[in-house]
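The structures come next, written out as structure tokens.
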Structure 1
Amino acid sequence: MTSHSTLPVQATAMPGQLHPAPGDDARVDAYLPAATVQNHAANLLALDNGDLLCAWFGGTQEGVPDISIYLSRLPQGSSTWTEPVRLSEDPTRSEQNPVLFAAPDGKRWLIYTAQLSGHQNTSIVRRRISADNGHTWGPIDTLFDKPGTFVRQPIVVASDGAWLCPVFLCRVEAGERWSGNDDISVVMRSTDNGTSWSEHDVPGSIGCVHMNIQVLHDGSLVALFRSRWADHIYLSRSADGRTWSEPQPLDLPNNNSSIQFVVLANGHLGLVFNHSCAAQSTQRRASLYDDIEDAEDSGTLVTQAASARGTAFWGAPRAPMTLAVSTDGGRTWPIARNLETGDGYCMTNNSTDKLNREFSYPSIVQSADGRLHIAYTYFRQRIKYVCVTEDWVASAGPARA
């Protein structure tokens, strides 16, 4: 597999400025402007007018209450991403995992999580709606108030018109501290444009999270999952969005970090992920939040017990960042090319001391002109943007990382 060598965070281009990747004129890169020390969990939306929106969370460190949601725009025809605008405002909760959605009525939704400190089982999902393509936003309200509800992937509209919002539930017993051992995936379904929702569990999904649903050209639904066990990417299918098959492992690794895929205009699938897993890791973290001061820890919380499937694995390298293509509806992924390579060190989320070297939490969309737009975390310090075509991936030939 060919790869693109890592650039330093202090790139020579100005923040937000599009520039050709060194040694690769078929690829365009940019580092989005940053207003905070840590920046993570990008989510892209391609608008009908040609603009691109990118949302992410930023602040001191994930789990700290100063973490908020930020938004930047790449206007149609521009070569520069705009300065980020802060879109959340709760000083008591860590506001994370923004997701953008283009509703069929022309409005744009922003949904995101809000949790107390490092306790994902306290998370609720909040929402803002824009009627002008994200230039201004309405008031903040609560979309899902069940504690422990988390989002990462976009709402999709099924072939029957129903809205499907994939969530995962961070579950713990009384007195336990969340560590991810018993999380499950659920599909929230709405037939009244998001006014009300019904809940549909994905069977056998303990540890399968960040459910990413897409509608195939035949109208059926396919979903890919991150694995808390850091073993494989998992896949599930559905005909109606209510009943799902039990997730099954693909021949693709996962490191207990986020992935994202999209159905391309030609019916192929484009997937961005870390080609690594626990088997490649020599170190392990206790949890996602084991290096922050926990202001909500009363001293009575205990480590969460292993679930029926085991204990979540944290700390597997978050590198390389790989773009892969499937031509058979997600069954196989024979075409792949690395976007970034490195050691992917992520045994700490501390961005102040600049110890983290992960590439993670990618987002991918395709614009009307066929280009693939990708954004991901770069060393927990910046959000990096990359623009390529499917031909760029295929030019590497059939490969495995």
Structure 2
Amino acid sequence: MKKALLFTIIASVTSISSVHAIEIYKDDQNSVKIGGYINARVIATQGETEVVNGVSRINFDFTRKLQNDWEAITLLEWGINPVGSNDIVYNNRFETVQDEFLYNRLGYVGIKHDKYGQITFGKQWSTWYDVVYNTNYSLVWDGNAAGVYTYNKGDGGVNGTGRSDKTVQYRNSFGNLHVAIQAQLKTDDFYTCDIIDISRSACQALWNEGTNSAAQRVEFNSTYGAALTYYLNDNLKFSAGVNRGQFDIIYATGRDQSVTDLIYGASVTFGEFDNLGWYASANINRNENHDTDNLGRLINEAIGSESILSYRFENNIRTFLAYNVYDAGDDYVIQPNFNADPNDVFKRQFAVLGFHYFMGDQNLIYVEARKDFSDFSSADAEQEAQMSETEDDGFAIGFHYSL
């Protein structure tokens, strides 16, 4: 594989959101690029039809040449909500319901070298994302089975598998092999209660009383991850990775439970999604204490899988079919939990059919439809309804403008 292609590999997995960018300044030492996109759509799901934001964002990519062939690099990215606040919640990332016009998505600084690799510090795409991002191409209903957007579709910043917070990361390529390792160095404390519609402050107050067994304090410590990607040729690659963390659950009654957050898995990808012709990718993972169900209860063990098959025609039309399943089975909540029935079933499962029409380079009109096959069975009818309310069939049409 040519050396230039290896540099492209490193760039693609460390600056996924800024692959398409415009250079706005360059001299002998410095360069500045602006990237991102504006995406808005009309979506019909959960009995509502509304104009919503499609996780629009803008980023600035800075590089500066240093001594001995080193470069300093910085990326700053903010999410933008161009359509105003909205209430609809559907199976997408947390940013979809942001009511702020501007909010932080990524921000890191580091150095890189053609031979010695690169090291970066800050909020950045995780090493685990290297393994599974190749199925994450639906513009509306991207996957929630790969263990990236954890804790009921958040951004994966807490446990380091999505846009990882407070992370130091090293990357390098050796021949056709790309290596990435990271450490998320942090300590987060928060309170959680097995009580519906309780505020954070009220939950903390219950824990401070020391008598309510439904109140818990969670201390989430550092996480660590690694990924390997091997390019068999220009069109076929294999990836594998793991991410592990540790947290302690301290119950108001005094009991202390130490829990391991673990996910590991692999993927295979053929082609490039934006190129003409066929593209296919699939991944599978096994995880423990890594995500929550739709009521915020920690899932003991689950298996997740995502797959996508796409074809881009010469007439600027791209079609794709994606399938996602996240199966925790029954009896998946192991914490003492008075709202958990041992026969509860959690299986998030859906397919997405999409049509993208390119009106220019990365500027497109799209139509996507989702069919939901999820199973959230419970003896408690109200609980089953609450579990199901954010998973539904849907239809969306929108416009994607890329810088």
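Bear in mind that the values in this text are calculations on the coordinates, not laboratory data. Keep in mind that this is a model prediction, so the values were computed, not measured.
Suppose you compute percent of Cα pairs over 31 Å apart for every structure in 1, 2: which one lands on 39? Before the final figure, lay out each step's value.
Numbers: 1: 30; 2: 39.
Clearly, the read-out refers to 2.
Identify which of structures 1, 2 gives the largest calculated value of volume of the Cα convex hull per residue in Å³, for residues 281-328 alone.
With respect to volume of the Cα convex hull per residue in Å³, for residues 281-328 alone, the highest-scoring structure among 1, 2 is 1.
1, 2: which one has helix-only ellipticity at 222 nm (-39500 (n - 2.57) for each DSSP H run of 4 or more, over all residues; to 500), as calculated, at -2500? Kindly include the intermediate steps, with their values, before the conclusion.
Numbers: 1: 0; 2: -2500.
Derived from the structure labelled 2.
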